[in-house]
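Nothing in this text is a laboratory measurement; each read-out follows from the coordinates by a stated rule. Everything numeric in this text was worked out from a predicted model, so none of it was measured. Cβ atoms are built from the backbone, for glycine too; each structure is taken alone.
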Structure P
């Protein structure tokens, strides 16, 4: 599914996506939605169950300007 389709279908939700196509800057272009939810903790629960895939966690709504994100890949 193309990124624009994912945004439209899962508006204002967190989405766990297996990447199928990314651009040269690693921006997601196409992927398979593994799960989606308005509650990001549900996404992290599913993330722990998926191994060996190129995964993206994206939010399809507007992200507040004062939000900071930290990613720890140590346990993946």
Structure Q
């Protein structure tokens, strides 16, 4: 019996995050985040309240730059 194995080529990354750290003043909110968001795919961020979902999204569109006490590295 010959079984056919299907393989998928990984989607090209549209956005890559490497060693992202985010600070609200001295509070270290995001620590060493690494991820790739694939091109032409839907990505959902889910998790409990206060886990950093909105903070991560704010780093993508650089909204934090409006507030001098907030900074991102990586």
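Looking at distance in nm of label points 7 Å out along Cα→Cβ at positions 15 and 31 over structures P, Q, structure Q comes out largest. Taking P(r) over Cα pairs in 10 Å bins from 0, in percent from the coordinates of each of P, Q, which one would give 16, 42, 23, 10, 6, 3, 0? Here the read-out was taken from Q. Can you spot which of P, Q the value 1.3 was calculated from, given it is distance in nm of label points 7 Å out along Cα→Cβ at positions 7 and 63? Answer for the origin of the read-out: P. If helix-only ellipticity at 222 nm (-39500 (n - 2.57) for each DSSP H run of 4 or more, over all residues; to 500) computes to -3000, which of P, Q did it come from? Answer by label: Q.
For the set P, Q, ranking by mean count of other Cβ atoms within 10 Å over residues 23-30 places Q highest.
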